[in-house]
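Input: structures, listed below.
All of the numbers you see were taken from the coordinates with simple rules; none came from a lab. From a predicted model like this one, the values you see are computed outputs, not experimental measurements. Cβ atoms are built from the backbone, for glycine too; each structure is taken alone.
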Structure P
Amino acid sequence: MNRLSLLFAIVLMLSAISLVTARYQSRQLFIAAERATARTQELDIEWRRLQLERAELARNARVDELARNDLQMVVPRPAGTIYIKDNRVVANPFLKGGAKP
């Protein structure tokens, strides 16, 4: 009877230690999952901000303004356009007189 009680006491202690360990691991995993969820939300917000920034930087009006002001680019005039056809230089077909071979 004494040995049986000692055996049950040892099993009870092991069971209690196992329960405490399982709860501790559960809490640790819950904390890690919460941190991962928070990081996911931060990254989602950052992604949306970057998408807006990319759209703003690629806006046609901004690109046109940068080309004109910073790079000193101008729209080519029809008279200054040269069309190349069959390795021969051809005058602008949109000017008066049509194409000249």
Structure Q
Amino acid sequence: MSEVFWLTSAALLTLTGMGWLALAMDVHWDQAMHQPAEAAARTRRLLRRLGALALPGGLLACLMADRPSMAVLVWLMLLGGSAVATALVLAWRPRLLARLWPLGA
């Protein structure tokens, strides 16, 4: 497949993974979903697992796009950018994160 496909997939996986990890936290779940975090304990455990799988999935996609030395560098940059993007969404529009988990609690 093309390099663009793999890099786009890596970017989406890291961004989604960071969003899922953010939603797995009590405070961010309440900000985004407007539901008590206690009611969604099982959902948040699932989100934590999915986030933990999506981030290495981004690394695998980077490895498919380029040689390992460059792939790791791109992946680390994507992790940093995704973390900043997720923090900015939480600061200004936390309801946008709810779109990453439309099922709610």
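Structure notes:
- Value 14.5, 45, calculated as Rg and Dmax of the Cα atoms in Å, assigned to which of P, Q: Q
- Which entry (P, Q) yields the derived value 41 for relative contact order in percent (Cα under 8 Å, 6 or more apart): Q
- Taking FRET efficiency 1/(1 + (r/R0)^6) of positions 52 and 76 (r between Cβ atoms, R0 = 30 Å, to 0.05) as the measure, the highest value among P, Q is held by Q.
- For distance in nm of label points 7 Å out along Cα→Cβ at positions 28 and 44, the highest value in the series P, Q is held by structure P.
- Source structure (of P, Q) for helix-only ellipticity at 222 nm (-39500 (n - 2.57) for each DSSP H run of 4 or more, over all residues; to 500), computed value -24000: P
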